[in-house]
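Undergrad: Have a look at these structures, which come just after this line.
A short reminder: the numbers here are calculations on the coordinates, not readings from a lab. Only a predicted model underlies this, so the values are computations on that prediction, with no experimental measurement involved. Cβ atoms are built from the backbone, for glycine too; each structure is taken alone.
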Structure I
């Protein structure tokens with residue numbers, strides 16, 4: 001059975017350098033609620049997909065996964081959060097900026113018909129806050145099996 005379309009993505013686990021720093025950022029700055037905490041690992045309550053963090057040295061020690069780290073500011077993933085309205089982007093940008101969340105700049109309207117704002121966590125994971133502008137995302141061209 002193929003993986004794509006047959007199973008729901010249940011978790012996104014960010015590989016991080018320092019789990020304490022990560023938990024502090026996600027709880028204190030972004031407002032996530034801690035769900036589970038173990039040595040080198042944490043996950044958070046959320047809607048839909050579970051967000052987790054695992055220290056890269058810990059996962060390497062226990063599974064054999066490479067602990068090679070990307071250079072600073074080398075983004076390998078973008079975690080996107082869809083908000084209801086463009087005004088919500090501006091409001092949340094202001095609230096998070098006041099808590100010291102490092103944004104790349106103020107929210108903007110982009111050619112893909114969305115208002116977006118971008119920031120990074122302490123491990124340079126790129127986050128996108130977005131809301132569709134009038135007209136939404138446009139046409140979908142999904143192939144049906």
Structure II
């Protein structure tokens with residue numbers, strides 16, 4: 001298996017471990033005083049948290065997890081909503097030259113994550129959103 005590696009700087013390791021354990025639905029495989037490593041079984045991902053005194057600015061636009069169906073988007077949304085992490089939903093949105101159903105959550109340092117299902121390609125980057133629903137319920 002080939003895994004993508006992503007190292008994320010965080011200010012609160014415990015809060016980030018708690019958040020990402022819930023997002024990935026698995027515990028880290030290694031934890032040190034300033035470091036944690038996740039190897040989620042269902043993702044080809046090597047994800048590490050690296051503690052820094054200060055994390056300034058948004059170095060990344062956002063992160064995402066692509067799933068295979070609308071049903072999986074809704075299942076993940078419900079799972080994370082029950083844990084208090086649901087931020088907002090976008091259904092039938094035109095994003096990245098594709099029509100997608102998605103929802104977003106935000107980690108303790110303000111990094112946004114989308115869980116999304118791509119329904120079909122689009123000729124537009126972000127124009128003509130058919131329906132967009134935002135919610136802060138939790």
Structure III
């Protein structure tokens with residue numbers, strides 16, 4: 001039975017953050033707080049209903065229990081987003097990775113899979129990663 005899930009662009013952006021958060025285990029409080037703040041602050045979520053965060057999260061977490069769930073979820077995110085918002089999705093994933101200090105190996109592996117799944121140029125992804133890292137440097 002084929003999946004008939006369709007995400008709005010905003011749901012897809014949330015889904016990318018949830019995928020990043022789930023890459024290294026259960027979502028942490030720091031990651032949930034970062035995702036909430038990003039949804040509240042960014043223009044891409046201007047008309048996004050806050051209750052839709054839970055719906056997108058549940059959809060992604062359910063997909064991750066299935067064989068090839070990561071690939072399916074990444075495909076849903078890619079298909080829901082125009083090219084210009086795919087870079088935004090990658091940036092949001094990097095922001096979530098930075099939420100708890102240092103990106104784990106699992107998170108770095110996920111970012112590679114996500115970049116490929118979103119069909120992002122490696123140099124663009126590298127620039128986004130570096131910008132996120134620079135943003136969260138401590139003195």
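Undergrad: When you work out distance in nm of label points 7 Å out along Cα→Cβ at positions 15 and 63 for each of the structures I, II, III, which one comes out largest?
TA: Numbers: I: 0.9; II: 1.6; III: 0.3.
Greatest value across I, II, III: structure II.
Undergrad: FRET efficiency 1/(1 + (r/R0)^6) of positions 7 and 95 (r between Cβ atoms, R0 = 30 Å, to 0.05) computed as 0.70: which structure among I, II, III? Please list the in-between numbers first.
TA: Working: I: 0.30; II: 0.70; III: 0.95.
Computing FRET efficiency 1/(1 + (r/R0)^6) of positions 7 and 95 (r between Cβ atoms, R0 = 30 Å, to 0.05) on every structure in I, II, III gives 0.70 only for II.
Undergrad: Starting from the value 21, 17, 15: which structure in I, II, III was semi-axes √(5λ) of the Cα gyration tensor in Å calculated from?
TA: On the way: I: 27, 22, 14; II: 27, 16, 15; III: 21, 17, 15.
It was calculated from structure III.
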